[in-house]
Each structure stands twice: as C-alpha cells, then as structure tokens.
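Structures for review follow.
A short reminder: the numbers here are calculations on the coordinates, not readings from a lab. Model, not experiment: these values are computed from the prediction. Cβ atoms are built from the backbone, for glycine too; each structure is taken alone.
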Structure 1
Amino acid sequence: MSATDDGSSTASAASVSYRVDGAPGAQVATITLERPEAMNGLDTETKDSLLAACRRAAAAPDVRCVVLTGRGRAFCVGQDLKEHLETLTASGAEQLFDTVREHYNPIVTSLLTMPKPVVAAVNGVAAGAGASLALACDLRVLSEDAGFNLAFAGVGLSCDTGSSWTLPQLVGRGKALELLYFPRTISAAESRDLGLATTVVAADELDDEVTRLAHRLAQGPTVAYAAIRRAVTTSASSDLATALETEAGLMDLTGATDDHRRAVQSFVAKEKPTFQGR
C-alpha cells in the first residue's frame, strides 16, 4: 500500500487495484479491474484478486461505500475465454466449472452482503459475469456508451454470478428470461428504461458523478444502509410474515444507533444531521 498526495491510499495486484480515499471514518474504497488489454476479462488471477479486494472492503470499518469499476473501454466482459478454452481442452468441464463455486459465488456473495453500499461505475460494456457483477451492486452509474450483455446462452451456458437472482428482481421474470435467452447488447439508455441502470451520464462525467454519489453514501447512516440491504434481500425470498419480522428486528438495531439518536436531535433542532456510521 502507498499513500498519495491527497491522503488516499492505494494497493494493487497485477489485475486488480484497490484505492481508498475520503475523510477518515467516511472512506470510499474503489476496486478497479486492471486488464484493459483483455477488456477486463476474468482469468484466475483476476478472480482471486477481486475476491480478496471485495472481502477487504467489506471488513474495513472506515470504508463506508465501495465502488467497482474497470479500466479502459470495458467494465468487464466476463470469463476470460482464452484461459477458459485452455482449461477446457486440458482438464475437461468438471474442473473448469469449479470456478463458479470457488470464485464467482463468493465474489457475488461479498458484493451483495457487505454491510455498506456498493456502486458500479460501468465505464463500458459489461458482459456475462461482468454484467452479473454490476447487477449485484446497489446502484449502477453507466457511461452513455456503456451497455449490458447477458451473454451466457450465446456460448451455450447457463447464467452465473447471481444473475438468476438479481436480474429478475430488476426487470421481472419474463424480461429476465428474454434477455438471457437472446443475448444482445442493451444500450445505456435502454438499461435505464429497464431499471438496469440507476443513472446514465456522459463518458467524461462518469468519474465525477460516481465520486459525488459514493462520498454522499460514505457520509450517510451506514448501519441503516446495511439494514436496508438486509431487509430488501430477505423480502426477495421470504413470505410477508418473515419480511415484517426482519424489518422489526432491523428497526430495533438501527433505532439503538448513535446515528439515529443524533439525527432525531438534529431534526428537532432544525439542523442537518451528521452521520458517523454507527
């Protein structure tokens, strides 16, 4: 890890970088896929490094928002098919698809369950598992020349990296099946219309928009954000009674935080609340 002039810190493996910046106690961790020459395709080294970076961000108490992005003209085109073919030829399908359980499942689990908001800065095409990674984030800010492609069926595969769970929640079952059965590049504008994109901005505005959003989240009520994530996740696969009981328990949790107490005091005093994330 090294410190930069603005007080941020950076660390990197060859294929993934990890940068932390922002005020102490309200930091943003940016995880960047660093294989632009391969359109950020996911080879084994990249998957190992991405999983480590996600777990590091999830566990860091001062990190209160996480950004996932890619360098170059692609966000991530999914599995590195060159390595994929080499492994398929040498070892057969059984060993090849161990990567789903060893890499993709734990990566997407970390993104979906870490107790802080996660933003995807989609700078270019997001295809296959790359699209699934973006769908696992809470919010997706797309460059106007970016897009999604649920490419799995195009190479004769089922979907992975959580897309069977996240995609129907965003667009509904019928549209999810259509997009998975008939892969195509979905433009940024259509992605916004479908609910796949939270915001679409000009390419030269992407960094500023994501920075503004991420730091706003990092200064928010982090425990409440984590509780909202848990509540929404629980409701997606539970009955009404379970969802309501989960909400009640999370209200008990967040109602006991310093952030809640101070926010109520600020409201009564007609002041803007300041959240400490605890």
Structure 2
Amino acid sequence: MHSWPERALVMGVLNLTPDSFSDGGRFLEPSAALARAQAMIAEGADILDLGAESTRPGADPVPAEIEIARLVPVITAIRAMSDIAISVDTMKPQVARATMAAGADIWNDVSALTGAPDSLAAAAELGCGVVLMHMQGEPRTMQAEPHYDDVVREVTAALAERAQAALSAGVAREKIWLDPGIGFGKHMTRHNLPLLGSLEGIVALGFPVLLGVSRKRFIGALDDDAAADARLGGSLAAALWGVRAGIAAVRVHDVRETAQALKVWAAIEAASKNA
C-alpha cells in the first residue's frame, strides 16, 4: 500500500473486539482471528485491516494496553505465515508503534492523526503507510446530530488539510491515503449518499482513496432496515460505484464476494476498451 495500485485492492476487516457492529466477539480469540485471516487471504484479500477498539457509533474507548495485547499476537502469527500487507485501525500512536514493530505496514487512523498530540510525528517517524479518514466528532457521539452546510465541500477540504498536515510533519507523500469516512459523523442518507456521489472530487486531490462502505447503516436505511449481515448487495453496489469513481481500495467484511465482483468489473472494463 505504498503506491497507487493498478486495480482496486480488497482490504479485509478483522475485528479483534467484543463489540464491533457487524462481527464483534467472533474473532476475539487469537486462534479464531488467525483462522479468519487465513480464510480472507485465500478469498482474495490484498490487505488485512486489524482493529482492537470498536469505532461503531456509541463505542467506548479502549486503553492502549488492551489494544496492543489483542493485536500484537495476531499480527505476529499472521506475519509468520504470510507477507500480506497488514493495516492496524487505531487512533493511538502507542498502538501504532507496537504493531508496526510486530510487523504491520499501515496505520489506519479514523481520526486522521488528530487522536493524540504526537500522532503526526509518530507517523513520520514510523515511515509506514497512513490512512487519513474523515470523522466529525468521535465514535461515542459522532452520530448524535451530525451537521454540515455542504458535506462534499467540507469533507474534501478537511481531507486536503489533513494530507497537508501529514506532509508538513514529514510523512512521505506516497505513504498517504485518504478515506471519506462513510458513516462516521454523517447522517445515514443525507450525508453519505452525496459523498458517495462525489467521490471523484476526493480522488482528484491526488492521493489513493480507501472506501469503507461494507455493511454500513445507510444500506439498511435504503432497504427496510436490513440487518448488518443482510447488506451484501448494497455493499457491493457501493463498492463498485467507488471503483467507477477511481478509488484505490475498498474495506470489506465479505472478501470473496467483493473480490469476485471486482474481477468481473475489471474484465468487463478491459473488454469495453478493446471493443
């Protein structure tokens, strides 16, 4: 994840938490997490994104020591069997340092390196890939009353500002990715849909874009309150829309299905160019 890929990559979600919105508790034990990691690699994941603190709406913070205790054994075990890119979803520099030392490659920060005073300096020091995500507020309260005058303009401007802050702190340009933060401090349809419809503007900032739409609540809002595990169709539709807009990677729970959808999309696109 150090340069713009030739095709959209698949980032598989691996939650080492008891309370994530979709699969909380399923992979809390290291043996279960490793088995899931192996399965996602076999299903076509290009990147594994490990998180040990839920960022679902209303989630409470987790101490860094607990995050590290959950993450490091699993990262070590994955690295022993595979050289797949490993991303760590954390807002804490302490966790980023420990997990990169254990073999991770990417710091995926939902706070866009604002979670601690030394986050920017830590990212520059580590020299790892960095995903800067937009979030209004913090996970515990972000969905209370999100408000924007112009969600597309404001999110795009905020991402540009955070990318510049990272560059100014010494993070190499080729290490920086952006994420519009679908569902993070945004109304289910009033904010998320315009953002998805305007992804080209974020792509145009000149950094690879990661899109996380898998099983998000806006899909249920459009389909009779479908449960998280009944949102595959909507997840694929939103992911393919993102690919059409030029995103570089999609963060998903359903790796096999997404990888297949992207292969078919790429094949049709290639055929259309040769027609």
Fill in: Given 20 for relative contact order in percent (Cα under 8 Å, 6 or more apart), calculated: source structure among 1, 2
2
Fill in: At a computed 19.2 (mean count of other Cβ atoms within 10 Å over residues 237-244), which of 1, 2
2
Discussion item. Among 1, 2, considering only distance in nm of label points 7 Å out along Cα→Cβ at positions 77 and 229, which has the greatest calculated value?
Written reply: 1
Discussion item. Out of 1, 2, which has the highest value for volume of the Cα convex hull per residue in Å³?
Written reply: 1
Worksheet item: A value of 2.4 was derived for distance in nm of label points 7 Å out along Cα→Cβ at positions 29 and 221; which structure in 1, 2 was it taken from?
Response: 1
Fill in: Which of 1, 2 yields -0.79 [log10 I(q)/I(0) by the Debye sum over Cα atoms at q = 0.21 Å⁻¹, for residues 61-124 alone, calculated]
2
